[in-house]
Structure 1
Amino acid sequence: MAILIKGGRVLDPASNTDEIMDVLIGDEGVIEKIDKKLKAEKAETVDASGCFVMPGFVDLHEHLRDPGQEYKEDILTGAYAALRGGYTTILAMPNTIPPVDNEDVVNYVIHKAEECKIHVLTAGTVTKGMKGTKLADIEGMVKAGAVCISEDGMSVMNAALYRDALREANRLGIPVMAHCEDMNLRANGVMNDDENAKKLGLPGITNSTEDVITIRDLLLARDTKAKLHLCHVSTKDSVWLVQTAKKWGVKVTAEVTPHHFTLTSSDVDPSNTSFKMNPPLRTEKDREALREGLKNGTIDCIATDHAPHSFDDKNESFKKAPFGVVGSETAAALTYTELVLAGVLTPLQMAEKMSTNPAKVLGLKCGVLKEGAPADICVFDPKTTYKINKELLRSKSHNTPFHGREVRGDVACTICNGQIVYQRGKNL
């Protein structure tokens, strides 16, 4: 059935459109018309008055824990949580059990994703078994449907091997999603290495743990001419390094997470392991650098690094609990509250960072609102104020540091492939 989105503020970064208009979606699941005062007989109407109508969000960083740890999350529940957050395309990281390091596991993810109401893509690993000693069958995984490679959760410490991976990725025309962390420098650290860690008596993770590998990966990307995407950038020097590398002509893009542009190490509560993530929450200077990087275009994307863990897994001491927080259902509200209302980004830039630019990183056709484009759309209500409640999250896991935090902005409707897959207040 056709869908008519009425009276919303249409935000399309690709055409620099920011205007009150209607959007008509045809029976074929594509955008048929964008104009004022549209009419369509027999079309289902979505009232978007007072709302933003954006391209559906694209998340470049989701841990769906499937295969192997489905008690934390699985492909179906992760996708459902994401569509509640306005996402119509998500990228699953490959650090599952077993890792996505061959075409059989790629096929498993793709086959299971067919049951989802949104697009679920997968990355393949860089090395076999994520052991850092031998390249995975990158070409075989790409032929099976992997859209990129990543060793997320760790870095490949063998620089020569990583250079070979970059060369192979460049040959195949796919990006490399880089988790920049010197595993030796991290050691047993659990939070940022600063005065707060000392006060709490917790081992720290220095900024150089990230920055050293950031420099290495940027230099290798320059040498190999590969497309490099830096995941969850968290330090001020990494922002500067990305900015510098872009001036060199390196094909680099970068993402930042809502928890890193919202919180700092001063917010860490050692009794609440939902504040334990990797990279860790940094200092106020780092946070401000991330926000400025988003504002000036150095940082291209906002990604969630959605990393679900069960209550039992997180119910350990801060030193022993696993790293990671959930984020797909809170990202849009935090972006609007912390960045748009604060004047860091405009609503159009919010759409750019959460949809258009992430789609470009993977070379996808989505991320735009134009006639003939896929009808992947998020209707976002910027007026609603509420407190985040972890018990209402659709993810299997509720490990969020934002429980009880007041935010403004909520997803009112998510449309994927021309179908309403989420509508606030309705069971679909």
Structure 2
Amino acid sequence: MFIDEVNLKLIAGKGGDGCTSFLREKYVPLGGPDGGNGGRGGNIIFKADKGLRTLIDLRYKKILKADSGQMGRGRNQTGSSAEDTIVMVPVGTTIKDTNTNLIICDLVEDAQECIVAKGGRGGKGNAAFMTNKNKAPYTSELGEPGEERNILCELKLLADVGLVGFPSVGKSSLISVISAAKPKIADYHFTTLVPNLGVVKSGDYSFVVADLPGLIEGSSKGVGLGDKFLKHASRCKIVCHVLDMAQVDNRDVIEDYKIIRNEIKEFDETLYNKKEIVVANKMDLEVSKENLKRFKNEFPNIEVIEVSAATKMGVKELIFKLSEILKTIPDEEIYKNNEFEDYVLYEFKHEKPYKITRIGNNKWLVSGEELEKLLKMTRFNSDESALRFARKLKSLGVDDELKELGAKEGDTVCILDQEFEYEERLY
């Protein structure tokens, strides 16, 4: 089964918790804190594999979760980091964040890989908090939560030439005679339901041709799943437009050409502007010659190559022409830089890592990724850890902003599912 789109939720591994421990050993006076740090949580890595042709292995996996790191131990032992979870996908797979609609990575080479969801760092043990003023800290951190993401995996076949056209114009027959591909060939519409790939050799040079399922009017808007098929032509360097010059189904080749070109333009302007070759198929029939003459009169500036997939007439000329053009077309990226994620580091003094919203007469909601992460990593069963959390809020300016907004003693401050009582005090 050919699957080219899969939605997944990724949950990277949580970091291991830090350890609160003190060295108690005979003949070792004043042993002090020796709690180790937790191990790193597992990343979720996507890796391209040229041996895969479909995303079917991911079809029934709604959630992918990586392992958590091991917690730290006494004697300053750091917990083990979790193994990364590696997800194999076909070459040509694009990973997109569905929340931001930005592309995380585009895997176009064999063995290329990308960390799509990062594992959380391990929490610090109490040994890491020892200072000259605090020789015996009782505080340690919980592990950092792993990154969570909703993604779309989209496969766009890597092919040099894409065969497009109406159903039953002979695309499958053509790819079967120019390559070793064995697509299903029959005399009814939409015999080809999934793209077929074939490797074509021209002397020492070889290239890949994709036979795309038939397009019809409205394909760019999803009619007949045309938008699903057109996306596989996005990576092609040449659009090979196959026309049925015999007009077997009583269609007009001139109208066919205009309709398909318009659908390509509606779908993607970049694809529309790519190098195009028109292949006049079924030229072994007498009626095709008259129709070809009309077509050339209508479009005098379009290069047309005459072939017959049934008799293999003109096939060698077509292969030679395609190889000569491909040698002159450089590789290009199908995505623009502004479509990819851009990582920017913001310092707290330049941009606040939180937002305060009033949600009631005496209730306030404080939100922000950094603040929420700090909350999740704090052990509130330790007075020292809770005090450290409060100091951090004050240093970030949360207390001062709450006061400016009108917060009073006894008001409730919510962060995620935790509620705190607001007090004006010095830490």
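I have 19.8 for Kirkwood radius over Cα pairs in Å, for residues 247-366 alone, calculated from one of the structures 1, 2. Which structure is it? Attributed to the structure labelled 2. When relative contact order in percent (Cα under 8 Å, 6 or more apart) is calculated for each of structures 1, 2, structure 1 gives the greatest result.
Each of 1, 2 could give distance in nm of label points 7 Å out along Cα→Cβ at positions 31 and 159, but the derived value 6.9 comes from 2. When Cα extents along the principal axes in Å is computed for each of 1, 2, the one that comes out at 101, 56, 36 is 2. Taking distance in nm of label points 7 Å out along Cα→Cβ at positions 87 and 151 as the criterion, the largest value within structures 1, 2 is that of 1. When FRET efficiency 1/(1 + (r/R0)^6) of positions 127 and 303 (r between Cβ atoms, R0 = 30 Å, to 0.05) is calculated for each of the structures 1, 2, the largest result comes from 1.
No lab work stands behind these numbers, since they all come straight from the coordinates. These numbers come from a predicted model, not from an experiment. Cβ atoms are built from the backbone, for glycine too; each structure is taken alone.
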